[in-house]
Structures are given as C-alpha cells and as structure tokens.
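Next come the structures, one after another.
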Structure 1
Amino acid sequence: MKMIRKFGLIGFPLTHSFSRKFFTEKFSDEGIEAEYLNFEIEDISQLPHLIASNPDLAGINVTIPYKEQVMKFLDFTDEAASKIKAVNTIRIHRSAHQTSLLGYNTDIPGFQESIRPMLQKYHQKALVLGTGGASKAVVKAFENLHIETILVSRNPEEKGELSYSDLDEDVMSSYKIIVNTTPIGTYPNIEGCPAIPFELITSKHLLFDLVYNPEVTEFLKQGKLRGAVTKNGLEMLHLQALASWEIWNR
C-alpha cells in the first residue's frame, strides 16, 4: 500500500491556526497526495513520541509556545534559526537506521517580504511587542532590512528592552513601526490588545499584527482610528508556509 506523505503543525492551543486549511487546499488544488494535520501537544516532551508513532510524517510546522523549546530536539538547524534560537519548520529525514530532525525558520522571510512593500523612508525604527520566538524572527527580518529595533515586554529582562510604561511621546515619535508578535487579541479573546499609548499613533505609523484571526484585531482597529497603515499576519503565514513546503521537498 502506498504511503501518503503527512505533514502537520505542533503547538498548544491550535484553535487559532489556519495552516491546516491552507495546506489542505493547496494539496487539493495541485493534486498532491499528502495530508496536513494539527498535533495539539500539551508539552514539547511529547514530540519524540509523536514522530515515532507517525512514520509517514515528513515535516512539521511549529507555533506558540514551542518555537524556542523545540530546539533541543533537533539534529541540525540552519544558520538563521541557530542565530535567533527559534524554529518554525522541521524537516524529518528518515533512513533505515536513523531519524533526523532538521530545523529552519521561515517566519523570517515570511515577515520580511510581507512588510517590505509597506515601508517608507521615515520607517527607520521599529518597536517589537513581545519577546518570544516570533519576535526573534521579526527582529532578524528587520536586521536584514536595516531597520533598528527595540523589544517591548511587560516584564523586561534583557538589557535594552522597554516596558509598556516606557512608551512615551519621544519613543513613539521615533519608532514609527510597531509589530505585535504576542498572541494578545487572537480569537476567541478578540477584545485583548497590547497596552501601547494609541493616542500617540499618527498617520505615519505602520502597525503590523502577526495575529490573523480575527482579520482586524483590536490592535489594528485602534491604529486605523488614528490613521495608521495596518496589516495582519495572513500573508506572512502564506509566505512562510510556502517556504516550509520548499524545505520539505528538497
């Protein structure tokens, strides 16, 4: 019996994810014999058992909260993923005697190419809300685009990070790009919103939310009210997913 290649997503929870729908439609439209499943695991320690019990699993996407935690299970990571210590794509290489997990980060090119067309000359500095695996990909993408970044956290731990209370008029006028990399505002908790001073937002600000469900988060809604340019993370999802597919088919 022919084995159908299987791909999937690990994370917890997965109620917010569109990846399965995206890949299922791609496989159907292009006549690809494969399936994409959600693997909602409550602890990253379950990953080895998941891979061992699914011998036809060829590739995995990784989402919150495991993009950093998954690193310790990998046999290889590419240069970009190694540098930011976060992985969102795993290629599973199986031989007769060994299974190897190869880690990559396609969030970097996904975000970079999604935000690039929106950048103006006055977009020289960016506030990145959140300090998880997704924020590291965003910072690396901005580095590639020669844009200065500062991380913003509710509880700053690293030197150079800001707290939300530090976002005064001087900071907000200098940093005209604001990217939400936290899950705040994700369905079903759509009323949530990062605590930035929206009254200091102007039409020259660019607000990008990695959240894509709902389509217009409270963060983006508040930005639009002040005339800011806004974008959600759906195109980024598509771009990083296509990059994942290329990696799985090398």
Structure 2
Amino acid sequence: MRRLSFFGHFTTALGYAASVVVILTLWQVFSSLALIPLLFPSPASTVRVGLQLMAEGKLLPNILASLQRIAIGFTIGSILGICLGVLMGSFRLVRLFFDPYVHFFRALPALAWIPAAMLWFGTGEESKIALLAYTTIFVVALNTMLGVSTIPRNQIRAAQSFGASSWQIFYMLRIPSTVSYMLTGMRLAMGNCFSTIVAAELMASKDGIGFLIFSSRYWMQTEFAFVGIAILGLLGFAVDRMFHIATTKLFARYFPWGWRRS
C-alpha cells in the first residue's frame, strides 16, 4: 500500500514537473520571437527582476498585504455564505425569498461593484475586503444549500423514528452531511478571491500584488507585471493545495473517496 502511495505521489510530481518545463519552454520561445523584448519578457528576465525585488524588500510586503486581504475577505464571506446556505437549504420559504437574489448577484463580477464600493466604504481596506467577501458569499451559499437540501428524506425519518429532535437532526445529520459541500464551495471561492484581489487593489492601493501589476505600466516595467502575475498564480495554486490537503485530513470521514483524490 505504501509503495502504491509513493508511486502515485511520484507520478503526480513528475507530471507537475513536466508541465512546468513545457510551459517555461514555450514562454521562452515566444519571448524570443517578440519584436520588442520589453513587451514580452523571458522567464529568465522575470526571475531576475523577481529576485531583485525580493532583495530590495519590495516583494514580500506586497505578497503579505494581498494574502491578508484575501484571508479576511474569504473568512467573512465564507461565514456569511455558510449561514445563508444552511438557512436556504433548511427552510423552503427562506430559499424562495433569497434564491433569485443569490443567482442575480452571483452573475455580477466584483469588478462591477468597484465604484459603489469606493462610495460606500472609501478607498481603504474596507472596500477591498468587501469585494473579496462578495465574491465568496454566493459560491459558498449555493454549495452549502445544495448539501443541506440533498439529504435523503429516509435518513431524516429514521432519525425522527429514534426520537431525535429537530436540533439533533440539524446538528448530527444535516451539518455532517453538508461539510463536504461547504468546503467544496469554499475551495472554489478561494480561487475567486485570487482572481478578484487584482481588481480590489485597483482602488487607491499602495501595496499588494495587484498594485505591483498595475503600477508597472507607468514606466513600462513589464517584468514587474509578469512577476506579479507569476506570483499570484503560484500563491493561488499553493493555497488551493494546502486548503485541499488540510481539509481532507481534518474532515476525511465527510468526503467521498473521489473528492479526496482530486
């Protein structure tokens, strides 16, 4: 069993490594074909600029600022989304009332709310966190609602036949059956947060990965933008994997086997 597990991890790592090599090779080829290298920096120049920014102490503060905003906005949005999803899944009237609004706002990107967020919350941290919470709430709510509402009625009737109260059914049956749906929604919403942070940091930011990307246009520092893009993608990938591994370890009994292997 251990040998099979080791072989599986080795194959996964080998696949990731091959993918990285192919992408870097294609990047290098296309950058060499560019008529103006400044417009499409090579991987080597991007790494060189990234190391330079790190040595100058300009990169880490921007990374930490973006991660802090994502963590706060994601946490607030997840809590609100779970509460809303549980209510919608448990009570039909609540679902009928909120369902059209959830689908309406889910279709609106956070970018559309930037002017309103600046008017309501100003240009400080509150508006950025509000946008990140907004892009989290509805994904988590819909997945949570789906988990609560798809519990078989036979399980609920069986619990009632053994004398379980409504609270006991909710706490011991509905919530455990919904954990995997909640965390799946949170994982999807985490990806939304990383794609929204760039738009959120357009609002009079002085730090953050989004600020680094957009400020590069002033002096045609294209390498700065590529450094920010690469770091944002790597951070998103790393956080997604850590979230997946941590949640499946902590809540392993709530997940189907196929989900755990994804």
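Laboratory data are not the source of any read-out in this text; all were calculated from the coordinates shown. Source: prediction; values computed, not measured. Cβ atoms are built from the backbone, for glycine too; each structure is taken alone.
Identify the structure, out of 1, 2, from whose coordinates helix-only ellipticity at 222 nm (-39500 (n - 2.57) for each DSSP H run of 4 or more, over all residues; to 500) was calculated to give -8500.
Values: 1: -8500; 2: -26000.
For helix-only ellipticity at 222 nm (-39500 (n - 2.57) for each DSSP H run of 4 or more, over all residues; to 500), the value -8500 is produced by structure 1.
Of the structures labelled 1, 2, which one yields 12.4, 35 when Rg and Dmax of the Cα atoms in Å, for residues 12-59 alone is computed from its coordinates?
Numbers: 1: 12.4, 35; 2: 13.3, 37.
Traced to structure 1.
Starting from the value 39, 23, 16: which structure in 1, 2 was Cα extents along the principal axes in Å, for residues 68-147 alone calculated from? All intermediate terms of the calculation are to be shown ahead of the outcome.
Values: 1: 55, 22, 15; 2: 39, 23, 16.
This figure was derived from 2.
Structures compared: 1, 2; top value of relative contact order in percent (Cα under 8 Å, 6 or more apart), i.e. the largest, recorded for 2. Given -0.70, -0.92, -1.16 as the derived value for log10 I(q)/I(0) by the Debye sum over Cα atoms at q = 0.12, 0.14, 0.16 Å⁻¹, which of the supplied structures 1, 2 does it correspond to? Among 1, 2, the structure yielding -0.70, -0.92, -1.16 for log10 I(q)/I(0) by the Debye sum over Cα atoms at q = 0.12, 0.14, 0.16 Å⁻¹ is 1. When mean count of other Cβ atoms within 10 Å over residues 196-203 is calculated for each of structures 1, 2, structure 2 comes out greatest.
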